[in-house]
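Read-outs throughout are calculated quantities, based only on the coordinates presented, and are distinct from any laboratory measurement. Note that the coordinates shown come from a computational prediction; the quantities given were computed from them, not determined experimentally. Cβ atoms are built from the backbone, for glycine too; each structure is taken alone.
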Structure I
Amino acid sequence: MEKEEVFQDEFDNYFSKFKNVPIAVYGTGKNAKLLLKHIKGYDFFSVVSSEPIKENICGRPVVMIEEAIQKAKLILIAAIPSSTSIIYSRIKNKVPKEIPIYDMRGQKLNGDEYYRKNSYWKNKLDDLYQLVDSHDVISFDVFDTLIMRKVLQASDIFLIVENKLKQKGLEIPFAKWRMDTEEEISRSCPTINQIYQAIQDKYKLDKNSICECKKLEISTELDFICPRRSMVKLL
């Protein structure tokens, strides 16, 4: 089976009930373009961006969220998970409650604490202790699992870096560039060096500026990380 057919089947599995409703796709990066090019049978009537963009994307007009909600019956955030949470936080108070907001994995975001639908919340602490004790090796994802950042959203780090860069005289929309670039090349699981190389190639920053951005991101991450107490207690 071709990749496009697999993609279509996975999407249909999540969204087939929305085939006859107007859908606004939030995002202008690689995920949104893949969606618009390869998913058939849906009314993706517009692309939504946080900034005005004159040209169309895959034949759809690019509009602000305020215009999109005049017609949309569903908002689909076409972004990687870290960017999805930022976008949702940005638009949730602008979108009427009757318009559902979904991520690309078919998860409805607006409503009653959607994250608690995960079966994890049914576990008791004693059960988790027993699971740990019954295994010789326990592995965890590092960031936002074993270690957390002392910010509301992980990507707030990028805003902090952007402010630091301005203080150093480099006024660029760093947070947007950083998130957009990671989203565009996310399917290749890029390293931080590959992300910064892509930023340099796309936005034509000089080598010294790129090195300064990367150095500030790493140092800011280190300044804002701390172990999750619950995980330390569990171990």
Structure II
Amino acid sequence: MKREYHRWHSPRLGIELGVVVYGHWGPPLLGFPTSAGDELELEGQSMVGALADFIDAGRIKFFTANSINGESFYNKSTHPFHRSYVQAMFDSYLHEEVVPFIWNNCQTQGIAISTMGASFGAYHAANSLFKHPDVIKRCFAMSGVYDLRNFMDGMFDDNFYFNNPVDYLSNMSDPWFYEQIATCDIHITTGTGPWENSGPTYRLSEVLSSKGIRHSLDNWGPQGGHDWPYWKHQMREYVSQLF
């Protein structure tokens, strides 16, 4: 498998971040790590290996990014508004730096990008699509959380509001957004397996349904646990059927 490691300084975040690219060609799939992971976590947890045959066959080109959760919502040593500010800058980094990098790497400007992530990575996978439905056209958000109020110590500002899906989606009225989101393929997953909490997924589904946003709430039953073997199985099924 072809593997490239790229790293650059982000002027928005003021730090260097890496992106790993797996494969020669194929529609781009951008993967996010769990809460304490980085751009190498999906390789270390064998998600890349689980999708290796699809990557080698050109069914997907897999990109993995850091999500700097330790600098944003998990940074309990800082003021909550700093946490939400870092998340807002991270969203800008994704849209203004990572997306153009993916387009250039795929040698196709404007190519539709899919996202995936599990646990806290599911938040990033879904939030990226909801924020940028003209660019991110499909997401696989597995065992996620979509209301981050518990990370803000009871405080609330615009940076948080516009990165907290259950809030900004509930009040969405922009015709452009609805035009774009209608072209997207949204998969939010849960199940009845070990350690899984289905509440956040069903809550997000309720919000999406209330706004008429088409999506798939995929309950995997016993195969929907909160751990890597379940997430790898789910992603293999999704990629085999949809790419």
To which of I, II does the computed value 16.7, 48 (Rg and Dmax of the Cα atoms in Å) belong?
II
Output 3.4 (distance in nm of label points 7 Å out along Cα→Cβ at positions 20 and 164, calculated) maps, among I, II, to structure II
Using helix-only ellipticity at 222 nm (-39500 (n - 2.57) for each DSSP H run of 4 or more, over all residues; to 500) as the calculated read-out, with -9500 as its value, let me know the right label among I, II.
II
One of I, II was used to calculate mean count of other Cβ atoms within 10 Å over residues 60-67, yielding 15.6; that structure is I
To which of I, II does the computed value 0.90 (FRET efficiency 1/(1 + (r/R0)^6) of positions 140 and 212 (r between Cβ atoms, R0 = 30 Å, to 0.05)) belong?
II
